[in-house]
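Multiple structures follow.
Every number here is computed from the coordinates shown, using simple stated rules; none is lab data. Small disclaimer: the values here were computed from a predicted structure and weren't measured. Cβ atoms are built from the backbone, for glycine too; each structure is taken alone.
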Structure P
């Protein structure tokens, strides 16, 4: 991925232009900050027509959006809660990102004691917005909130929608890896736990850690008893000696128990790497 980005830069495809292609703002789910009570802040990304930004693992091209926080003493943050991504395209290269507007949520935990009347959260944002050209961007945003009893903010509907876009753990299928961590081809077996078994259409795997290449086709092969094998090509840029295969499965038919079209998986590689049959 890095090699392709450098090539794009050398060809003049990317042009540094802050805020080109996107509008950014920080929002909070609460109107005030209360000691020891976690709250959620989100980076809202509005994409201009034709533009996209990138998921936590963009694939063969792109740079994920990054938030570097500067917080008052004692405050801590959790990682970004990434919504289910989409397949996006940059100059003919498929990647993982977002065309739609998204809210990248981060939970923040205050200390047990707050002495100030208000607190200011500062964030250094880095991203890349692409359409026909790519535009890396960097900006500083801040959000000041009073301290006191928490009440829901007017942004709560944004957070409700964002939570609905988070992939939940896959609960109604068993998932087994039939390949070793060093195999160039990854075979992922999905066996239904519900009856009658669901039909999966246009199943796609978004690799969280880059083990699977975004520029290679993925093949879905039906098996007996409603099972499926998803065949993936391993990326040369993925981590070495991986113990699991984390990512998100996305379909155009419900795959999750609650009817969602996406779900998180993290199957382990077997020491024996023996095929598992449905």
Structure Q
């Protein structure tokens, strides 16, 4: 199996697991707060990966420096604290479909940050594929709707921060390994989210007999395993090409909603899925940029 194919398989596993997030988290809104869900799932995900991260560091004889810990703290802030909470907050001001469309712009921000930080220049085919992917997302989710600019601005801010997180985490992942980067950054992010829960006078423990399995699923699978797969895939690919797999999220989400929620796949969703698959062809099979980091 080629490194390229292996990278995309890791990333499609990531996007599939991410696509289950809305379905599961939607059922938690009545029993938990957003900050608690992010605190619990990221801290649990970090704890699950921690023993494997320690074994990996011992095997590679790698010792973390203060600079490494600062970088991992920054990653925890960018993703688990700022990006994910802004995304959840945006749902109060915009329909879920609009949020899904605008968050799917994160590959655009990845391409931008990759050019400046990693010196990976996306090709014209990749940029065209990203544009097509965005158009396909609009079709799948039914169009951009919002009563004010607050929701879209929050979502775009979340997408930009996730794009920065993706780029900032690549070099650390190549050097320290996905297990280490995810485990420690998740523990930092989860702990800070729990501090936020405390500051806002929310209950520090919102786990019940009705929601504990869902919270464990979000922590172990959607957070621990999914992000581990995400950075494993990115380490094998050009960052712009790898992040474009996120355009497949509306496709997986539509199929899962059809299977589990009995939501109909309408003509616009079908058209959007075809456009997204075409977009993936442009991005995934574009010529490899010269400056790609291995």
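Can you tell which of P, Q yields -0.84 when log10 I(q)/I(0) by the Debye sum over Cα atoms at q = 0.12 Å⁻¹ is derived from it? The read-out comes from structure P.
For which of P, Q does log10 I(q)/I(0) by the Debye sum over Cα atoms at q = 0.25 Å⁻¹, for residues 37-92 alone, calculated from the coordinates, equal -1.19?
Derived from P, not from the others.
Out of P, Q, which structure matches 4.8 when distance in nm of label points 7 Å out along Cα→Cβ at positions 117 and 133 is calculated? Value 4.8 for distance in nm of label points 7 Å out along Cα→Cβ at positions 117 and 133 corresponds to P out of P, Q. Determine which structure produced the value 3.7 for distance in nm of label points 7 Å out along Cα→Cβ at positions 29 and 197, calculated from the coordinates; the candidates are P, Q. Comparing all candidates, it corresponds to P. Of the structures labelled P, Q, one was used to calculate helix-only ellipticity at 222 nm (-39500 (n - 2.57) for each DSSP H run of 4 or more, over all residues; to 500), giving -2000. Name it. Answer by label: P. When relative contact order in percent (Cα under 8 Å, 6 or more apart) is computed for each of P, Q, the one that comes out at 39 is Q.
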